[in-house]
Structure P
Amino acid sequence: MYPILEKKKLADDIYSLHFAAGNIASHAKAGQFVILRVDEKGERFPLTLCDWSDQEGWIRLVFQVVGRSTWKLSRLGVGDGVLDLVGPLGKPTPVERYGHVVCVGGGVGIAALFPICRELKRAGNRVTGILGARTAELLILEEEMAEVVDELLLSTDDGSRGFQGRVTWALEEFLKNEGADLVIAIGPAIMMKYASAVTREMGIPTRVSLNSIMLDGTGMCGTCRVEVGGSTKFACVDGPEFDGHQVDWNLLLSRLSQYLEEEEASRRLSFTRDPY
């Protein structure tokens, strides 16, 4: 069992949990993820590492309640534990001195972006963070992000905070005025698709983190396969980061929509029964 050391509600249906997991923390790097199972009857699902401490032996995960498993996880409190935590998995984010890096995050993708921004800043880059959400109440980790970037811009779909409109619109406006040497986008697949379209026209290299459905985390099941540059890749072992200009977004979105429809049907059924 991996006990919960700290729990915090960041926004509606968005939670932050610190787990005692020194074996993972001692090897963790920015951009990697873990696969979690709440109990012996639970399904396996991936969560990207938001933070960790090798010295104190903990990792931090941020997640949104979207189905039965994440709902079960949200019901746990300090002192409770989860059955399995496997990781760190995936390839770390390549970190070097690029110059000016713009990191754009949407929704809970902001959590995965946090350690990447921190490491890029430590490497001597100028780092601009652009965070987006539907409303001001759903913006997360604003204070933490402000500490690891040189400048932080906010956007909300309804204009309740910062730039009014999609985060990709804010990204486009910023790049027209400031430019960048590299863009890293993490969030919903549709957001990353349009962020990549914006930067492709400007000729700016772009990385995205693909959070497609994963099961075993070893590349054996093939669930997380994606097409990148005309070749089949597996997000869990070849990624999760890829060149955003090379991803076949239409195929990815088509596959994700199928999973989401099945997940929504499962979610509706599970909430009519005893979740345990």
Structure Q
Amino acid sequence: MSIEFPNLGIHFSHVIRTVYIFSFPVAVYGITMALGILMGLLTATWAAKKTGQNPDDYTNIALLGIVLGLIGARTYYVIFSWDYYSAHPGEILDFRGGGLALYGSLIGAVAAVLIYCRIKRLRVLLVLDTACLGMVTGQIIGRWGNFFNREAFGEYTNGLFAMRLPVDSVRAGEVTELMREHEVKMDGVSYIQVHPTFLYESLWNLGVLAVLIWVTIKGKKKFDGEIFLLYLLLYGAGRFWIEGLRTDQLLIWGTHIAVSQVLAAILAVVSAILIIVMRRVCRKRMDKGENR
């Protein structure tokens, strides 16, 4: 049950996976996800108040987003793990067995925004600018669910942030030959030492949130949708690097290419181009207005 960060001198002797509420088992992963959703909602409603919007709209979007995000996360995971699920179709709807993809939840959340804005006739791009602050807040907290589950880690490392896990506490398919070559035995227990990619992504997203809030509060935004594009750019850049370290990648069918890494790169590049183009358009419009 232990998790260590030996090069930081940090040792957790008993990291639980499950808590019991009135004898009913509740996964800590689920609690972490719920906390991430709650804090994400609070961030979005705070931003809505700051920008003169109705905070209640974001509560409604969050409720719809939870449903569509969960469906999207599971669908994305199943599609890119089809070799397994085609042989085990009965497990497709087994959410308790694990298997959720963050990009799938993001797609579901965006769909929720589009649907709600269509019904309420709201400005989609403005809402996305606000909602993405909640999305990245949820990601900062939600990634710690991977810590409790001992998952979403990277290849062997002996760097400063190296994380040491008992071999028996992780899925066998995520243990590589390089990890086994550097196994450490203590008191009869075998440990692997890996990149804590959940921690990298959580810290990266904390920086992303700080930038997005600064741009929002300081009025640096030039057009609706810019904050959302900046989120896709910054998150995509970090995810591209971090995804390359992981050993549990979802691969494009028939290849060894990580689908989330490709998607991250595409979103980052396209978002950067759109920001540059739209800022130039805004500048030209401003220049024309001044000339008049």
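When helix-only ellipticity at 222 nm (-39500 (n - 2.57) for each DSSP H run of 4 or more, over all residues; to 500) is computed for each of P, Q, the one that comes out at -9000 is P. Computed over structures P, Q, distance in nm of label points 7 Å out along Cα→Cβ at positions 13 and 125 reaches its largest value in Q. Assign the value 1.5, calculated as distance in nm of label points 7 Å out along Cα→Cβ at positions 37 and 205, to the correct structure from P, Q. Computing distance in nm of label points 7 Å out along Cα→Cβ at positions 37 and 205 on every structure in P, Q gives 1.5 only for Q.
Sorting P, Q by Rg/Rh (Cα atoms, Kirkwood Rh) from high to low puts Q first, with the largest value. For distance in nm of label points 7 Å out along Cα→Cβ at positions 101 and 253, the highest value in the series P, Q is held by structure P.
Every number here is computed from the coordinates shown, using simple stated rules; none is lab data. Predicted model, so just to flag it, every value in this text is computed and none were measured. Cβ atoms are built from the backbone, for glycine too; each structure is taken alone.
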